[in-house]
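Student: What follows is a group of structures, each given as C-alpha cells.
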Structure I
Amino acid sequence: MSKLVLWGHHISDYQEMFDLSSEDLAGKLLDFGSGASAFNSEITKTGGYCISVDPLFGLDRATLKSKALLVFADMVETVTREQFKYDFSRYGGLDALIEQRRLGMEEFFADYNIGKKEQRYVPATQLRLPFNDFSFDMALSSHYLFAGLDEQDTEFHVNVIIELARIAKEVRIFPLIDRNTQPSPFLGPVLLALQENNFGVEVKSCPYHLQPQGNAMLRVWAQQCEIC
C-alpha cells in the first residue's frame, strides 16, 4: 500500500470532509473505499441509510482486524513522524486524534459482522458495482482516489467516478491531494475527461483541515440529474 490510510473516521469527520448537511445525512448514502471507519455504524444508529463498499469486506472479521491493526500502527507512526504536515487543533492534539481514530475503528469492528448480515458492508472487486442506476442520493469516497496509488492512472479515476455517478445522483470525493500533500496531478485530466463525457463537476472548499492543503473536495453529477 503506497499511501497513508486514514481510517477510523466518524460522522463528524464526514460532515466536514464532504460538507454534509443534515438533509444530506438523511439521504441514501454509499461510502466507497471506506475501510475500517465508524461512519456506517454511526449513521445506521441514527436511523440513516448507508452501504459501505470495499474489497476488504470480503475478509472475515478476524483477518480484517489483523490487517487493520497493522495499517493503524503504520498510520500512527507516519502521522507522529510527519506531524508538522497536520493541523490537530480540531482534535486537541496528536494523541487525541489517534484516540478518536482508534475508537472509530473499534466502532467499525463491533458493527462489522451484523453489518455484513444486513448487507451494509459489501465487498466489491469489480468496477461494475452491484447496484441499479441512481440507487443512492450521494456516493462518498475519502482518501482513496487522487492519493497517488501506483495502479491508479487517469483512466482508472475516470472509470471509477463514472461508475459512482451511475449509481448515485451526486458523487463527492475528498481530498484532492496526493500522499505527499501536493495537489494531485490527476485532477486536471480527470476534470477534463468528465466534462467531455457531459458530467457536471465542481471543486469546492470544505471545513476539514487536518491536512491544511487538503481542504477541497470534488463534486460530480450526471448532467441529466438536477443538483440543488
Structure II
Amino acid sequence: MNKNIKLTFQAAIVIILSIYMMGSLAQNLLAVKTFGSPTLAIATGGTLISWIVFLSMDIITEVWGKKPAIRIFWLSAILNLAFTGIAWIAIAIPGTSPDFIDSQYATVLGTGWRIALGSIVAFVLGNYVNTGLMYTLRIRAKDKRNSKSFAFRALLSTFLGQLVDNALFYLIAFSPLGITSVEHSWIFLLEMTAFVTAAETILEALIVPLTAKITHKLQDMKKQEGITTAADIENEKEA
C-alpha cells in the first residue's frame, strides 16, 4: 500500500461536492424536527448540519467560481426533488406493516406538495443570493486572500441568502391560507425565519476561520498544480 498518497485539488473538490450534496439532502430531512416549545419555535434539526452546506458552497464559489457553483446547487435541488418523488412512490406502494412502519415512514418522508415546492424555490433563490453576493464581493475585494475580507463576504452572503431561503420556504410551505391542513400562524413563520437565520449566521461565524483556511489551502494546491478554474477567469476579467 502506498503511504505517500497525496490529496490533489481535483480530489479535494470532489470530496467537498460530495459533502455539499449529502448535507443539502440531510438538512431537508432533519428540518422535519423543530426545536423550541409549543408557543415559541426556535430552530429545526436541519440547523445542526446546515453549517456543512454553507462551508462547502462558500469554498466552491470562492475557489471554483460562480458559474460552477450555480450548476452545483441546481443539481442539488434536482436531486432533492428526485428524492422527494421517489419517497412519494415508496409511500404509495403497499407495505407489510401499514399500522406502524408504513405510517411512521410516511410521517417522516411524506413531504406535502407545498413543502416540496417551498423547499425547491427557497433553496434555489437563496443560493442565488448567497453565491451572487460572494462572487460580487470577491471581485471587488482588493486583497482576495485577506481573511477578514473573506469572513465579511461569507457572513453577509450567508445571512442574506438564508434570510431569503427561510422566508420563502416558510411562506410557501406553511402560510395560513386555508389550502392544506398543515399550516402555521404568521407569528410562527416570523419566529422560525428570524431564529433559524440567526442560528445559521452564528454557526457560519464560528466556522468561518476554518472555511478561510480550507479555501486558502485549495487555492495554493490549485496554483501548485497549474489548474485554472472559472474563479481565476472571473478575477482576471474584473481586474
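Laboratory data are not the source of any read-out in this text; all were calculated from the coordinates shown. Remember, it's a predicted structure, so these values are computed and weren't measured experimentally. Cβ atoms are built from the backbone, for glycine too; each structure is taken alone.
Student: Here distance in nm of label points 7 Å out along Cα→Cβ at positions 16 and 208 has been calculated and equals 1.0, so which of I, II was it run on?
Tutor: Label of the originating structure: I.
Student: Could you tell me which structure in I, II was used to calculate FRET efficiency 1/(1 + (r/R0)^6) of positions 120 and 192 (r between Cβ atoms, R0 = 41 Å, to 0.05) as 1.00?
Tutor: Details: I: 0.70; II: 1.00.
Among I, II, the structure yielding 1.00 for FRET efficiency 1/(1 + (r/R0)^6) of positions 120 and 192 (r between Cβ atoms, R0 = 41 Å, to 0.05) is II.
Student: Given -25500 as the derived value for helix-only ellipticity at 222 nm (-39500 (n - 2.57) for each DSSP H run of 4 or more, over all residues; to 500), which of the supplied structures I, II does it correspond to?
Tutor: Only structure II yields this read-out.
Student: 157 is what came out when volume of the Cα convex hull per residue in Å³ was calculated for one structure; which of I, II is it?
Tutor: Matching structure: II.
Student: Kindly point out which one of I, II the value 0.50 was derived from, the read-out being FRET efficiency 1/(1 + (r/R0)^6) of positions 64 and 112 (r between Cβ atoms, R0 = 35 Å, to 0.05).
Tutor: II
Student: Work out the source of 53 here, i.e. which of I, II gives that when percent of Cα pairs over 18 Å apart, for residues 8-103 alone is computed.
Tutor: I
Student: Ranked on distance in nm of label points 7 Å out along Cα→Cβ at positions 32 and 216, which label among I, II comes first with the largest value?
Tutor: II
Student: Let me ask something else. Out of I, II, choose the structure whose coordinates give log10 I(q)/I(0) by the Debye sum over Cα atoms at q = 0.19, 0.21, 0.22 Å⁻¹, for residues 80-175 alone equal to -0.87, -0.96, -1.00 when calculated.
Tutor: Details: I: -1.13, -1.17, -1.18; II: -0.87, -0.96, -1.00.
Answer by label: II.
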